[in-house]
Structure P
Amino acid sequence: MATTADHLADPELLAAEWDLGPLVDGDGADGVRRQLDEARERAERFAAAHSGRVAELEPDGLCGAMRELAAIDELIGRAANYASLRFSTDTADPERGALLQLVQERGTEIETLLLFFELEWAALDDERAEALLSAPGLGFCDHHLRSARRYRPHLLTEPEEKVLAEKSVTSAAAWARLFGELTSALRVQLDGEEQSLEVALSRLMSADRDQRRTAAEAVSAALEPGLRTRAFIYNTLLYEKSVDDRLRRYPHWLASRNLSNEASDESVMALITAVRARFDIPQRWYRLKAQLLGLERLVDYDRSAPVLAKDTTFSFGEARELVLDTYAEFSPQTGEIARRFFDEHWVDAPVRPNKRPGAFCAYTVPSVHPYLMLNFTARRRDVLTMAHELGHGLHAALAQPQGVFHHSTPLTLAETASVFGETLVFGRLLDAAPDDSERLGLLGERIDGMVATVFRQMAMNRFEHLVHTRRRAEGELSIERIAQAWSESQGELFGDSVEMTDGYRSWWSYVPHFIGSPGYVYAYAYGQLLALSAYSRYREEGEAFVPRYLALLAAGGSRSPEALAEMVGIDLTDPGFWDAGLALVEEQLTAAEQLAAAG
């Protein structure tokens with residue numbers, strides 16, 4: 001029987017490297033520089049033609065200006081994605097880091113040249129702006145232009161905006177890059193060998209408790225030496241955000257994220273309140289899991305343990321074909337698009353030294369195609385991760401015709417396709433389970449995933465709330481003070497169902513979202529509950545649902561989140577919406593409890 005080590009050495013997996021050539025027409029770093037040069041030249045011509053004259057534009061002129069801005073954005077996006085994706089697979093390579101820095105610096109220079117347009121557009125009175133937007137021909141950018149005007153109360157003067165843009169390269173972006181390099185370089189001592197953080201964390205899903213405990217202790221030990229540096233980085237970024245929020249007149253630390261997500265403060269608080277009020281669901285699950293594992297109480301390193309002793313592994317080829325077959329069964333169109341990711345080298349899958357941890361989908365730009373980064377460790381969880389990221393990829397591919405302004409959705413809808421695809425594949429695995437014991441094991445993994453995506457992310461949101469508000473009230477936070485916030489927020493999630501070890505207090509310090517995307521994490525819960533509601537409608541309606549779902553994905557970010565959800569019959573303004581989604585999570589927990597009782 002093939003082992004995990006055999007699967008990780010599989011030549012098919014090791015050959016799953018992405019080809020980034022299409023982003024730069026096969027010209028590598030020279031292509032990046034050429035694209036940046038062209039973007040700079042076009043930006044200078046654009047500024048000469050339009051600076052100080054946006055208010056004079058007629059509809060045809062506005063349409064032409066927006067098409068030129070789209071072309072410039074495409075050039076910068078291709079260069080930036082090439083540099084960023086190349087860096088993500090080897091963050092220790094100085095040449096890759098230097099190219100990424102070059103793109104950030106030159107991209108910021110171009111952004112500074114074009115800042116005037118957004119400011120002048122926002123300054124137009126509502127009547128004039130509406131008259132322009134009502135004219136034909138602006139469908140490719142109308143929602144983008146409307147959304148940009150929502151920032152009017154938070155924009156500074158043009159000279160101030162230029163200073164902030166120029167300084168961003170040496171402030172937030174630089175600190176985030178340093179944090180990424182530090183976490184990617186972490187080495188965990190396991191079984192006498194150095195392993196990446198990604199491989200070590202995957203051991204927490206082992207059926208062997210000694211392996212889980214040893215891995216957790218080794219991760220904690222690996223996090224300790226650089227903890228002070230990572231805490232300093234976090235403190236610096238917390239303060240920088242507080243300054244930015246003050247200058248831009250945002251009333252609280254999450255307000256800017258809510259605005260970018262096109263979500264009201266009230267709706268976000270309704271989500272946060274609804275999920276925190278149901279922390280009894282994960283606590284019920286952790287108590288059941290302890291019973292199934294024969295433990296009096298879980299310890300933090302037991303949370304991801306499988307409830308079956310059998311440690312199921314998948315080769316890369318097995319995982320790929322299972323996921324592709326599932327997507328094809330849902331819709332031939334989705335199956336064809338998904339297969340292109342593997343056939344045309346849009347995926348980078350092996351675990352390597354200095355590769356960025358985790359998994360993601362880069363939408364890149366509409367003129368090329370999306371890319372997926374995986375760190376495949378041959379576990380069943382990796383199958384669902386592959387399905388999840390392919391959902392993002394499908395969303396990106398279907399929305400390409402929308403163009404650069406409407407290609408991406410707000411974060412609140414960004415997880416819809418990924419969670420939906422993951423749910424499809426989980427259903428396939430569950431249907432194929434040979435007996436109740438296997439079904440219980442699968443349900444356990446699924447509930448673990450939903451707890452992580454809905455409830456744990458909300459606990460992380462609580463952690464962020466505590467550190468952002470305390471940093472503003474108390475000044476620089478000590479390592480111990482940050483650990484207290486982590487323990488407090490995680491303790492609320494666990495209740496008395498999970499014991500936290502001392503080492504776990506530092507595990508906040510490898511989470512990239514806290515550093516590069518403050519406030520991001522609640523979008524996972526938002527997207528999970530929305531996707532579960534969509535999947536519930538699919539179960540009710542069958543094939544009739546598929547065209548509307550694909551139309552939703554193809555719409556990209558061309559409409560508000562509420563309008564997009566309406567396409568599949570979901571009302572995001574309904575105060576009971578979140579409770580209905582949480583009820584779907586509880587439904588699977590109840591099924592697991594019944595299977596456990598029957599066994």
Structure Q
Amino acid sequence: MFAKMPWLKKIIIIASFFCMLLLLMPSLSDALLLSLVGFFMLFLEPDRNLPKISLKKIVLPSAIAVLLLLLYLYYLSEFNDISSISFILSSLLYGIVSVVFLYVLVSSCKKAKYTVVKSELTTNVSYKYLIYALIFSILAMLFVSQSSPLYEINYWDDSNIYHTVAKALFNGKLLYRDIHDQKGPLMFFIQIPGVIISADSFTGMYVLETLAFFAWTIITFKTVSLYVKPGIVTYILIPPISLLALITNSFRYGGSAEEFMLPFLGAALYIGLRCIREERSFTLNEAIVVGIISSVVFWTKFNLCGLLLGFVIYVLIVAIQEKKLKELPKLIGVFIAGFVVVGIPVLIYFVIKGSPKTLFDGYFMSNVSVYTDPRKGDMTDAPFIISFIKKQADMFIMNYKYEHLFFLSVLCSLIYFSARKEKKTLLFYILTIGFASLGIFCMGFQMPYYLMGLKAFTVFAMVPLFLLIEKVSDKLTVRVLRPGLAALGMLLITASVIVGSPSMFMFGREKKEYPQYQIAEFIKADGITDPKIINYGFLDSGFYLAAGTLPFNNHYCMTSDIEYYSYEQKALVEQQAADYIITKDKIFEWEGYELIFVSSSYEMDWDGRNTVDNTFYLYRRVS
């Protein structure tokens with residue numbers, strides 16, 4: 001692209017690129033990755049100069065620059081003093097100069113041509129790629145997930161909850177009635193095979209996580225193949241680039257509901273994009289598959305269903321625009337049938353072992369009672385909509401601090417499909433990611449791992465990325481360099497993800513260093529068969545797993561001070577029903593119990609930069 005440009009223009013474009021970087025505020029590793037992508041653009045269409053600048057052509061780049069500038073100023077206003085005039089002027093300069101690079105980027109997106117023509121559209125996956133992707137998944141997940149055999153225990157409380165509850169279900173307890181967590185029933189049902197593989201470790205969960213990531217790499221490959229004819233470089237790089245969806249805070253230590261739903265959500269996006277790419281209506285087979293996916297997601301964690309709602313709304317809008325309303329009743333009927341296919345076995349389980357009310361109270365009502373509305377704690381008199389928007393902006397900033405790559409992928413996707421004026425794809429993208437975000441964050445309550453529920457959307461940014469990679473690959477006249485450089489890139493990306501993984505903070509820690517196993521040794525030394533343990537006032541942190549026992553009460557770990565969760569544990573303590581009580585970071589005085597052991601440890605905080613100290617106290621009932 002820059003071959004015929006004077007040096008002055010080249011310098012201006014490079015300077016504008018770094019001004020855009022300042023507005024995006026990436027980490028050092030993110031900046032290096034962006035710089036590499038920017039460098040790749042130098043190889044595109046070397047015989048073509050930039051088109052003439054017109055007011056119409058700079059509208060989109062200018063709008064993007066203004067949004068980035070507003071984000072930059074709002075972000076800094078939350079953490080710094082930006083009242084200085086010189087600071088504001090310099091920020092405005094970044095925004096103005098960045099328009100140059102954004103103009104270049106938009107122009108490049110307009111001229112980019114897909115390497116797959118619609119008449120040759122196919123997304124078949126070769127067995128060689130399947131083998132490679134599976135081996136890659138097995139090896140990569142060994143390091144990024146603490147469920148793997150390389151770690152003594154998964155330190156994340158949610159993963160411990162899933163393992164403990166699934167183990168209890170496998171041993172005959174009824175979900176919600178005998179043992180409780182507010183996640184959907186499928187989240188625990190899909191963990192039972194992992195418990196069968198290994199009841200006293202997370203090895204089974206590691207196997208399930210590996211299969212989930214493997215499925216995600218296949219979905220990614222099929223989606224990219226709708227637009228890009230995959231060469232050896234794409235084959236090699238799709239698994240490591242797919243692994244970027246698992247990096248940083250939202251993945252945590254591995255094992256979240258969002259992680260297991262990633263391939264299902266990705267499959268829904270693939271179906272939608274394939275129909276758009278082939279310029280056809282959705283088939284009945286696709287409708288039933290989307291119905292099944294929607295049901296799986298709904299019965300796992302219903303706030304992740306926003307993506308599917310956006311999908312359905314898109315189908316309705318297109319049907320109205322193209323006057324194909326007669327097709328809707330069949331599509332809706334088949335979609336509902338697919339949804340029911342998964343839902344009926346779930347309902348049968350509760351009807352046989354308990355009652356549908358157990359499911360309703362345990363899954364739906366408990367979630368309503370735990371999570372707050374967007375205005376809780378807001379002491380201002382601002383209208384609801386203002387309060388809601390402010391809360392959403394604050395959560396966006398909290399997530400953006402640690403998830404630059406994801407938000408950059410969203411920005412790149414919007415730029416790419418907007419510049420190309422692919423209206424259907426852009427509409428599909430905006431509706432699905434918009435409703436997905438609303439479903440996850442609308443209650444005004446968030447945890448860092450919630451963002452994992454949006455990671456399927458990274459596949460949109462992979463389309464222009466792999467198109468760029470393939471075009472650069474074609475410029476290499478020495479063909480042997482292609483697989484060699486791709487393999488090097490695979491190693492570097494994988495190593496970066498592993499090094500940046502929060503799990504690595506625990507890598508190499510011996511079993512004796514964990515409070516879970518230290519306390520378990522004290523309990524086992526007393527020789528009590530099937531000891532009754534209360535995990536008091538904090539989430540399941542692996543003490544039941546380490547002690548080789550199951551909870552004896554329903555609400556066995558408290559998520560909050562809400563009476564719904566806390567009354568049972570308080571009553572059991574008063575009755576002295578437990579043999580042992582374990583508390584975290586708090587000391588209590590209980591009649592009939594004595595403090596016998598204290599153990600401390602530390603883990604990586606959610607910010608990925610600091611550590612958090614945890615102190616656990618073991619109380620034993622006085623005989």
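Of structures P, Q, which gives 2.8 when distance in nm of label points 7 Å out along Cα→Cβ at positions 306 and 362 is computed from the coordinates? Show your work: numbers first, answer last.
Working: P: 3.3; Q: 2.8.
For distance in nm of label points 7 Å out along Cα→Cβ at positions 306 and 362, the value 2.8 is produced by structure Q.
Once distance in nm of label points 7 Å out along Cα→Cβ at positions 90 and 458 is calculated for every structure in P, Q, which label goes with the largest value? Provide the component values of the computation, followed by the final result.
Details: P: 4.4; Q: 3.3.
Between P, Q, the highest calculated value is found for P.
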Discussion item. By the measure mean count of other Cβ atoms within 10 Å over residues 202-209, tell me the structure among P, Q with the highest figure.
Written reply: Q
Fill in: Which of P, Q leads on Rg/Rh (Cα atoms, Kirkwood Rh), largest value
Q
Response to the item:
The value 1.7 for distance in nm of label points 7 Å out along Cα→Cβ at positions 538 and 554, derived from one of P, Q, belongs to structure P
Worksheet item: Taking distance in nm of label points 7 Å out along Cα→Cβ at positions 146 and 178 from the coordinates of each of P, Q, which one would give 2.9?
Response: Q
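Supply the structure label, taken from P, Q, corresponding to FRET efficiency 1/(1 + (r/R0)^6) of positions 162 and 394 (r between Cβ atoms, R0 = 41 Å, to 0.05) with the calculated value 0.60.
On the way: P: 0.60; Q: 0.90.
This value belongs to structure P.
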Worksheet item: mean count of other Cβ atoms within 10 Å over residues 434-441 computed as 20.2: which structure among P, Q?
Response: Q
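Readers should treat all values here as calculations from the given coordinates under stated rules, not as data from a laboratory. A quick note: this is a predicted structure, and the numbers were derived from the prediction, not measured. Cβ atoms are built from the backbone, for glycine too; each structure is taken alone.
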